[in-house]
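Next up, some structures in structure tokens.
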Structure 1
Amino acid sequence: MGYVRADNVVVQFPIYGAAGGSFRRTFIRAATGGTLSRDEAQRVVVKALDGVSLELKPGERLGLSGHNGSGKTTLLRVLAGTYEPISGTVEVRGQVISMLSVTLGMDAEATGRENIFLRGAILGLRRRETEKLVEEIAEFAELGDYLEMPLRSYSSGMSMRLAFAVSMAVPSDVVLMDEWLSVGDQEFAAKAEARLKRMGEDGHIMVLATHDASLIARTCTRVIRLEHGRIADDRPIASA
């Protein structure tokens, strides 16, 4: 079973070219992002995450909300292992499916069916394991004859449907998603939301970063609001 824990996590990035008199201009440009300060070398840095702590147990579906630059995507990347904190600890147990770049590894010149295998390989599946999932993926994506067409002939929504279907078919304990679910038609979005809720009921952990408060209310059991890299609010969603 999955488990996620972050304890007092700090992530910061240096801002080059912000020395001396340009600090004030840099501060104004970055005012909606993380906290600006200076490190031990007196470089201007932005704290994308500043002392973030959370714990997620099986079945929890967490929505991350907040303005652009509040730290939502940075937190997802820390949980995915892409970013390493400068301080604090992160523990993630179980099989993780990261959909921060949902079409990663897909080839525009390959057919939809061929891309199922490419995406499956990115997610850690062997070819014979993907072969067992092809029909399930094809049924969920509902692309019909387009499955035999090159990806370049797809709309962005169709590409997302295929990538989502592959990702959801792969066995996992923890699913990380940046905002993307609004891409595509309403019928498929509703189908995708239902699938996410079932995953939580089956014990999966989900973390979804989005600006869509109604999406969080429909699919999540808990919401954390980030402001300037800090947790400003952390509460359950009663109706989830």
Structure 2
Amino acid sequence: MIENNQWLTCYKPNPKAHVRIFCFPYAGSGGSVFRTWAADLPTWIEVCPVQLPGRENRIQEKSFETIKELITPAAEALMPYFDLPFVFFGHSMGAWIAYEMACYLRENINLIPKHLFVSGRYAPDIADSQRLHLLSEKDFKQQLKTYNGTPSAVLQHEELMQIIVPILRADFSVCETYLYTPREALECPISVFSGKDDHIVNEEGLYAWKKHTSNEFRIEIFPGDHFFLRNVQKDLIRSIVSDLGRYE
């Protein structure tokens, strides 16, 4: 196994674990948003927060602007960690990355995650009709306010915004330029999570995930908006662990 892998952050090897959960972050964020998950997970699950280029400890690197260019290097870097049974979790942008990663591994390496957990995102065959990444600086910042994902103090901090906006613009491009490739349904179960007051994802978009698995499927709605996972972490993790109980 590769030590100090730049694609993993806040990663603490757990020799007691026999399942790994790889967590893919939402737009503008890094792997550190999952830094507290280990404390709420049982000892038989090891959390692997995925760190994309262009943020946090990889701030000097260029951010990817499409899913297509992201998947192969990410898969190659994470390959040594697929020696245990593994599952994927992705929120918002991370949900589509997790799905594409699962498809890539199946098609190229004959590997499949034991479970796919997707959160705050509609199914991949529903195209993102927005083109926020092409907006002017002023309009782009204005749109960020409607997502409730960037603290107002940060939005008003000009120097911070000069760092954050390029990251967010690249991440929005990842979603808004994504082209779904029709393929057979995944063999692993899919669990879908959403916030009750999420104005970005509707019920139809959540149920559309069902066609992407030939296995078990379920949806669970939590209190909160698009970023509900920040406030219901323990309940969300409890739900994930319940689905993985068979591997305990």
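Every number here is computed from the coordinates shown, using simple stated rules; none is lab data. Here the structure is a predicted model, which means the values were calculated and not measured. Cβ atoms are built from the backbone, for glycine too; each structure is taken alone.
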For distance in nm of label points 7 Å out along Cα→Cβ at positions 122 and 194, structure among 1, 2 ranking highest is 1
Given that volume of the Cα convex hull per residue in Å³, derived from a single structure, equals 137, which label among 1, 2 identifies that structure? 1
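For structures 1, 2, calculate relative contact order in percent (Cα under 8 Å, 6 or more apart) and state which one comes out highest.
Working: 1: 29; 2: 20.
Ranking 1, 2 on relative contact order in percent (Cα under 8 Å, 6 or more apart), first place is 1.
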The highest value of volume of the Cα convex hull per residue in Å³, for residues 50-169 alone among the shown structures 1, 2 is in 1
